[in-house]
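Okay, got some structures for you below.
Computed from the coordinates by the stated procedures, all read-outs in this text should not be read as laboratory data. Just so you know, these numbers come straight off a predicted model, no measurement behind them. Cβ atoms are built from the backbone, for glycine too; each structure is taken alone.
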Structure I
Amino acid sequence: MEVLGGKVALHSPPGLKLFLQGELGAGKTTFVRGFLRQFGYKGAVKSPTYTLVEPYHFAEKPVYHFDLYRLNSPDELDHIGLRDYFSAAAMCLVEWPEKAGTRLGQPDLLVRFEFPEVGRKLVFEPETRTGEALIKTLK
């Protein structure tokens, strides 16, 4: 998961909105760890389950890691200034995006973490031209 997260980061443009869906323990945070390591982050990467968002700053590329698992209502996002995080320069990686209802809008890329009978399966679903371009560079 870390290696794959790093490969996605390598080709991710500023402004990317990436949604990560899957069960607890599916590898979403490990994927994010690999994404951040690609930019040189060496510290611990844990899911911001209680704070909802963890900021990381790399040169002119801020990356925001959201974990909305404990969100009780999409209205709670208004209290953290959600709109301020999503900018043309920032990359936003969101775990449990479905908890936000429609507040987050459409992702550029949705990554679904699935458990078939054996192993794990990741399904990449581009939702915008940015997402489509990212998928093409990953192939």
Structure II
Amino acid sequence: MTEGRFLGLDIGTKRIGIAVSDPLFITAQPVDTIKRQPEQKSIEEIKQLCKQYNVSHIVAGLPVNMDGSIGFQAQDVQKYSALIEKELQIQVIFEDERLTSYDAERILIEQGIKPSRDKALVDKVAATIILQQYLDKRR
């Protein structure tokens, strides 16, 4: 069996940005943003996307502090990712996501889009950056 695609997640406290790799693992494309609460519903939505895109691995952004330490946000992402792994039986790989939201906002501004008006779009673009970063390292 061939390896399935990779799903990228930008896990926040309110929303989860989602991206998916192409079948050749070269590029990441934004897919959607879902509400995180209730958690069981969000995990079910991620499960459906995994089926839809034939996902074999999930890459979750880990919001490491600038000094490299693991803070509250990163612990929250690890805890939620453990639920995903348990529920979906799909490995979650962590990718350092320092400054990805900043990069996402900068990209949107360059495209003439005001990030303050669409936080969900920022999350989706951040998920794409996280996944692309992982795919680039993987090659």
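Which of the displayed structures (I, II) returns the greatest value of mean count of other Cβ atoms within 10 Å over residues 43-50 on calculation?
Numbers: I: 13.4; II: 16.8.
Structure II comes out on top.
Using the calculated result -14500 for helix-only ellipticity at 222 nm (-39500 (n - 2.57) for each DSSP H run of 4 or more, over all residues; to 500), pick out the matching structure from I, II.
II
Among I, II, considering only relative contact order in percent (Cα under 8 Å, 6 or more apart), which has the greatest calculated value?
II
Computing Cα extents along the principal axes in Å gives 42, 32, 29 for which of I, II?
II
Assuming 34, 17, 13 is Cα extents along the principal axes in Å, for residues 59-98 alone as calculated from a single structure, say which of I, II it is.
Details: I: 34, 17, 13; II: 32, 16, 9.
The read-out was computed on structure I.
When you work out mean count of other Cβ atoms within 10 Å over residues 35-42 for each of the structures I, II, which one comes out largest?
Ranking I, II on mean count of other Cβ atoms within 10 Å over residues 35-42, first place is I.
Quick one: volume of the Cα convex hull per residue in Å³, for residues 27-90 alone came out at 112 when computed from one of I, II, so which one is it?
Attributed to the structure labelled II.
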